[in-house]
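What follows is calculated from the coordinates using simple rules that are stated; it is not laboratory data. Nothing here was measured: the structure is a model prediction, and the numbers come from that model. Cβ atoms are built from the backbone, for glycine too; each structure is taken alone.
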Structure 1
Amino acid sequence: MPRVTVEIEDTIAYVRLTRADKHNGVDLRMIDELNAAGRSLKGNKKIRAVILHGEGPSFCAGLDVKSVLSKPARAAFAFLALFKPTANRFQNMCLVWRELSVPVIAAIHGNCFGAGLQLALGADIRLCTPDAKLSVMEAKWGLIPDMAGTVLLRDVVSKDVALDLTFSARIVSGQEAAALGLVTRIETDPLGAARELVEEIRTRSPDAVAAAKHLFGEAWGASEHGALAAERRWQRRMFVSKNQRIATARNAGQGDKPYATRQW
């Protein structure tokens with residue numbers, strides 16, 4: 001049975017974790033399947049959004065340590081990835097979603113620990129039930145967050161909050177996670193809310209949405225000079241976009257022509 005499934009319905013790609021009996025605990029096979037899923041969607045210009053969600057009682061309860069250690073040879077080989085000079089497959093599992101030119105929305109429920117939280121942080125938007133449980137849990141195992149957690153946490157919380165959560169490995173509720181900035185907002189039905197959000201996004205130019213995602217990715221940590229340069233560069237691309245003309249016509253009440261396939 002696959003660990004991850006990808007289903008495309010009406011331009012929405014649903015990426016589902018399918019180890020429900022293990023609370024979608026991450027094993028080496030799931031890591032590879034998540035990477036493959038992200039790469040496969042990266043080149044698909046027909047999709048308008050990706051929704052990441054977990055089957056069963058949890059979004060993702062983190063690394064399945066017992067499973068990983070049950071095969072010592074594979075575990076030892078995986079450990080060698082820490083010596084690579086570039087991002088490894090563990091880090092790319094969470095980073096690959098940033099490379100897509102469409103919004104990636106994580107629908108969080110149940111447990112969202114360690115690797116699961118870092119996966120959710122790789123999404124652009126996180127919708128979470130109020131009673132979900134979230135944790136930067138690596139310290140419990142004598143480890144540090146190493147699936148791009150340092151890159152992902154700094155984009156959503158301050159350094160002291162990241163350290164508080166990492167030092168303590170404490171579990172926070174969905175409500176507290178929202179207050180801290182770990183999640184975007186609270187929803188009783190995050191999967192349904194994700195669908196509603198995508199419907200709203202689909203009324204906008206797919207080129208504008210893609211450009212905005214890439215722009216913020218470039219500009220967020222850049223200097224003021226670099227951020228403003230990125231704005232100008234991406235806006236130039238908007239003005240030669242067929243979808244920009246369609247959006248203008250729509251807003252002027254000149255029909256409801258469907259958007260063309262996005263450029264990026």
Structure 2
Amino acid sequence: MDERNNGNISNSCFVNMGTHYLVIDSGPTYQYAKQSYDAMKKIKNLPIKYVINTHVHDDHWLGNSFYVELGVTIIGSKVFQDEVVLDETRMQKRITSEAYEKTTQEFPSVYVDKNMFLTIDSKRVDLIGVNNKAHTKGDLLVYIPQEKMMFVGDLVFNDRLPSIRDGDLQGWLVALDKIRSIDLDYIIGGHGKVVDKSSINMTYDYIKTLKQRVKLLIDEGEDIADVVNMVKMEKYKNINFYDSMHRQNVEIAYRMLEWESE
């Protein structure tokens with residue numbers, strides 16, 4: 001997020017349920033959410049039934065402020081109950097004041113602990129709490145069985161490397177294995193344009209390989225300063241953010257796995 005993209009870095013999804021839209025992740029700002037909804041109304045002019053926030057990273061939910069104005073019910077993980085209003089959000093620090101205009105910090109009004117079931121226009125929507133730390137400590141899956149479709153937030157990245165800064169590698173793999181066990185035609189992640197069930201592959205392989213290689217070097221007694229240089233994983237070097245994020249991911253993985261080994 002910066003003043004060039006003004007926070008337009010993540011996926012905000014509208015599902016036509018029949019007579020209503022279901023929105024998964026409201027986006028980074030009030031302005032973004034309003035512009036997205038205006039664009040969707042040109043495709044089909046439907047009201048919003050619910051907005052679902054998949055996790056607490058602000059590029060996915062600061063658009064709530066627009067939907068609150070419309071009176072839409074916003075649903076999110078129980079982890080949102082622990083969030084506090086910040087003097088300045090991460091988004092606010094990095095984008096233009098014009099792009100951030102009218103954006104306020106509006107948390108969900110309905111919380112999901114483990115699971116919740118909705119019915120929208122006679123279609124069932126399952127909200128499934130991951131219930132272990134994965135990308136964050138409160139990831140939420142949105143599953144529409146009738147469409148064999150699941151929205152998984154930042155548990156799945158494509159077109160760029162995942163960030164593991166708030167996550168847990170083993171918990172992340174457990175969550176991805178759970179997603180893979182379900183018969184799905186579409187897996188829609190929080191970043192990237194791939195939306196078929198293959199979209200999970202890059203994130204799964206990267207997280208699994210990172211964990212294996214770092215753990216092996218820890219077991220061999222290698223120091224963190226050496227491991228960040230040794231674990232190159234060049235298969236991913238042409239993926240966006242490899243240069244800026246991979247070494248950081250290795251360092252975070254080392255500290256995480258070193259603690260688990262003690």
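To which of 1, 2 does the computed value 21.4 (mean count of other Cβ atoms within 10 Å over residues 94-101) belong?
Label of the source structure: 1.
Here distance in nm of label points 7 Å out along Cα→Cβ at positions 54 and 110 was calculated and came to 2.0; which of the structures 1, 2 was it taken from?
Source structure for this number: 2.
Which of 1, 2 yields 15.1 for mean projected area of the Cα convex hull in nm², as computed?
1
From which structure (1, 2) was helix-only ellipticity at 222 nm (-39500 (n - 2.57) for each DSSP H run of 4 or more, over all residues; to 500) calculated, if the value obtained is -12500?
Source structure: 1.
As an exercise: distance in nm of label points 7 Å out along Cα→Cβ at positions 38 and 206, calculated from one structure in 1, 2, equals 2.2. Which structure is it?
1
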